[in-house]
Structure P
């Protein structure tokens, strides 16, 4: 009796220690994130004593070293949104369709070979992808499309799509593959074809996981720094076409932070740009989570 009581007490102590450990890890993560956000706002807000929020957000000219300096980041915002939108338009259909092929169409032998290769692509460093865009893709775009420079918006979008594709494909494939076999067999037993089962049963059942994959892929694209710094062209201007050079917000921060004098207006402006990027990412994640929740409900209702 006493032995069982001691074992029960020891088990409770272990469970308490595990709960405390998890709580400490979660608290450390939240505290670190909070301190980063506080530091970002502390270093970015002083610029608004020199330039209004409206002029900063909607100003068309970014000349931080001129006299007088101009701190307008509208071109940087448009570049970030355009690059992300074009990259998403390329990577989302390719990623989801590839996931459907791997999970529902191809043989098990092909899947065993292809899926590890797709997951391996996600491990490629961004600097390697950027170097590939500079050396291989940029001359190709110049030759085929007659672009003035191969380092442009379309090149950056292609490289970001290449980076996002493995994440979207891998997570979507896992979600599709985990759909209950009984659901598929029930659909087939009712007379549905294989393709009808995929679009009317499998996809609605896995739409939540697919939405999560899309969110993660687009989140990587909107905040990527090295690739857009290397292949976007670095021109802080509003693009007139897909083949114009641009400078997204992450690229501008990475390119100029080392040159900005400490606690200078240029320094504060770069941190304020980081605030805008943070707010855009936060809003995007909130909207994406809401869309994912709605799709989850639609999928459940469809089934």
Structure Q
């Protein structure tokens, strides 16, 4: 069955290879975090032609996340609102699954804090995940921008981010091989906040940025106000955030003079959407909501378009 899927979806071509932060990606199309939270599907998902897969968000302890219902499709908008709340089986279970890695493609580890963790222990949570996952993933993402996790102010404070990044980088140096560390940011940041990100990248010497996470902005949706009110809080993904995410990528790329790699994610439902992200300054792209709506042919379509472009 795996061979059949690979024959249907995988595009093998050296021209698709991308070399970033010391890693060689078979192609630039990845699966964003949140789909394979507990690292149980990545070996099978590799057969759909992804160049890399990001597992997580993983937290030290298992947690149930927010009460259900917590995932809502906005079909007319080709969007999703979720408030999952970092539901996952915890760090040790993720490691059990990652030990089954068949080495088909690059695996990223998206890490976060437990919901109940007190602010003074946030760094401890990230370090616990980082140290334990280090032998099992190829790169790390510090998820500090998910809107569905409580007590968020500290995670968006530049001074705290410098402290957190510094602690993780110090831990990284204790291993024989350094692993790349990226920061995942929100699509709702204004220009002043994006300038801070550019400064932070230079100051902290991080390996890259993922732009962007889900949005709390509901502007311009086809879904009625009544429906949105009934749904309530959550992060919006998919086509409605496409342009916001692309704007963030372009701003960061231009403002930093392309001084760090960017993984572009948010509203990629077609090859054209992916090419837009790359033209704006993304080195790699990730899909999630587009994968749900458009199916696995989307990966092949993007890779073929990249070869034709």
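Please treat every number below as a calculation from the coordinates, not as lab data. Please read all numbers here as calculations on a predicted model, not as lab measurements. Cβ atoms are built from the backbone, for glycine too; each structure is taken alone.
Couple of notes before you dig in:
- Parent structure of the calculated result -10500, given that helix-only ellipticity at 222 nm (-39500 (n - 2.57) for each DSSP H run of 4 or more, over all residues; to 500) is the read-out and P, Q the choices: Q
- Looking across P, Q, the calculation of percent of Cα pairs over 25 Å apart that yields 61 traces back to P.
- Taking relative contact order in percent (Cα under 8 Å, 6 or more apart) as the criterion, the highest value among P, Q goes to P.
- The maximum of FRET efficiency 1/(1 + (r/R0)^6) of positions 92 and 140 (r between Cβ atoms, R0 = 25 Å, to 0.05) over structures P, Q, that is, the highest value, falls on Q.
- Source structure (of P, Q) for distance in nm of label points 7 Å out along Cα→Cβ at positions 228 and 276, computed value 1.9: Q
- Origin of the value 2.0, where distance in nm of label points 7 Å out along Cα→Cβ at positions 84 and 252 was derived from one of P, Q: Q
- Origin of the derived value 0.15 (FRET efficiency 1/(1 + (r/R0)^6) of positions 60 and 132 (r between Cβ atoms, R0 = 25 Å, to 0.05); candidates P, Q): P
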